[in-house]
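Only the coordinates and a few stated rules stand behind these numbers; no lab work does. Not measured: the values here are computed from a predicted model. Cβ atoms are built from the backbone, for glycine too; each structure is taken alone.
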Structure I
Amino acid sequence: MSQEVGRGVPAEPGRTERFTIEQTLPNERFDTYLRARYPAMSRGAIQRLIELGHILVNGEEIKPTHRPRAGEEVSIYWPEPGVSEVKPEKIKINVIYEDKDLLIINKSPGMVVHPSVGHERGTLVNALLHHCKGQLSGIGGIERPGIVHRLDVDTSGCLVVAKNDLAHVNLQKQFAGRTMEKIYLAIVCGKIERAGGEIRANIDRHPSHRKRMAVSEDMGGREARTEYRVKQRLTQATLVEVTLHTGRTHQIRVHFQHLGYPVFGDATYGKRQTQRVTEISGVAAPRIMLHAWKLTFTHPRSERLLSFESPIPADMSATVRALKA
């Protein structure tokens, strides 16, 4: 059975969706094209569907690198969600808010969000499977049910989780449409003289270190925009309030490295500068000093505007006090 559905919303599991490509895109990969059409789906999930032969173009299997051409007929079979091999675990999580559609979690630093090689247990997903007893959106895939966005392991603060597909799709649209307000706090190395500013610099994979991101000097990669305001100047460091207008991987960390003020404690993007702050101040960073402070969005069902705030964690407050001394 097949059906036509609205753009951006996957068909129900077990059904096939069909549509015709309207515009030739010679410079765009097919998996990237579908990722833009279905913002609730990760690029990795789309690539898996292609590999399994669930996505066909003109009735034939294609590669993720296929270039979309006007007039091509695309069919996508949305399979039933598989049985999760991730086990529920009774792990304490700090729930700021919860209703039948979503949760807001105050993620603690050091907690991995979803399972991966070397982190099969003790993750936020393991905790959520126990807490929600199966009531999580399946759009994120077997390994990360309900996860709408992610925070790095060392980043603390507000994280939204979808309990059903309606909430997941809607929240992903708000992320993609840049209508969700995300405000962070960060301690960065060095003293920023300006009161505030904006960083506009595209972000792409690092050309030689594939697990890292970097500012793309040739304007490749994806658009990224970060706004910041200085809250407090410290010893060889600055406490800044950061507003994300896009949501690229490692965006804050990469943008502040590009600016010359990497996040304190970031061994990937600011090891040398972090060591210098510690040598001069005598203060060591307990982790990457980055905290998802505030989150504002529209509720996917009631359409009420919701705002949440995660208190500054103790290790970050202590680091600020130590750097003031």
Structure II
Amino acid sequence: MGYRTDSIVFYKSHPNERLDHVLRIFFPAVSRTTLQRLIEEGYVKIDGEPTKVTHSPREGERVDVQWPEPKSAEAQPEDIPLDILFEDEDIVVVNKPPGLVVHPAVGHDEHTLVNALLHHCAGNLSGIGGVARPGIVHRLDQDTSGCLVVAKNDESHVGLSAQFENRTVQKTYRALVCGEVSAAKGEIRAAIARHPTHRKRMAATNGEGRAAWTTYQIERRLRGATLVQATLHTGRTHQIRVHFQHIGHALVGDRVYGLNQNKRLTEATNYSAPRQMLHAQKLAFLHPRTGTRVEFEAALPEDFRQALELLKLD
């Protein structure tokens, strides 16, 4: 297995901080969970020796961080067709179809976007995401379609991750929501945290959790539903789904956050969506190598277009 190594000499001591916390200062685009895993697996050394997550860095110590390449055994290449919107030596932007899982996980260890990318890119993906997530900088839910950018090398991964973390990536979605949204445009500011009883769900909270901000404008009014264009200013898990449920307009087809509203929609219109009607329409960011602003747009998938046709006003 090949490695890329970054070396740092601590210019001051951090007596009250753990090593994984301090390393986040130097590698802000890498999650603390990833850093903890690298330390526990021996990829991080202090003065040439393996160390612990709880180590408090001292002035003059040298830390070497080895970034392992993805292990091909963890995710095998699969010849799955991809809708490529753009590709160069640094990034690839895809229009992800609904139903495709982004990366291997429990219950989805194959037939994922990662498997498809490993085949398409012949293994040339960044390794920072780990063996299960090579190249993956951000993600979309399995049933959400649209624009997704992937890093083909570590430099691009770091550059893109920093933009996502600093909220400079423009993310615009089209969402079909239940009911008639009254205001032509608006914003939703509600913190999001793990649901207190349903641990696989998220929930809007009164101040607890992580701050979340969504703005929207109405694009089209339909029978029993509204098509909105939503812009994410933060990137919380299930943010659009949770925020629109919070204001009483759950996504059409969302059986997790809008089961009752979707039942009423089906009773009123005889339409039942096959999935949550959410599409990542546009993605804009600075190219990690050139610094040039690039923007990509993904066409609506067939099931979304069918929904708009079936629910259009007479």
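Side notes on the structure shown:
- If FRET efficiency 1/(1 + (r/R0)^6) of positions 208 and 288 (r between Cβ atoms, R0 = 25 Å, to 0.05) is computed and equals 0.65, the structure in I, II: I
- Structure with the greatest value (metric distance in nm of label points 7 Å out along Cα→Cβ at positions 56 and 256, set I, II): I
- For mean count of other Cβ atoms within 10 Å over residues 88-95, the highest value in the series I, II is held by structure II.
- A value of 0.65 for FRET efficiency 1/(1 + (r/R0)^6) of positions 64 and 272 (r between Cβ atoms, R0 = 41 Å, to 0.05), calculated from one of I, II, originates in structure I.
- Comparison of I, II - label where mean count of other Cβ atoms within 10 Å over residues 160-167 is highest: I
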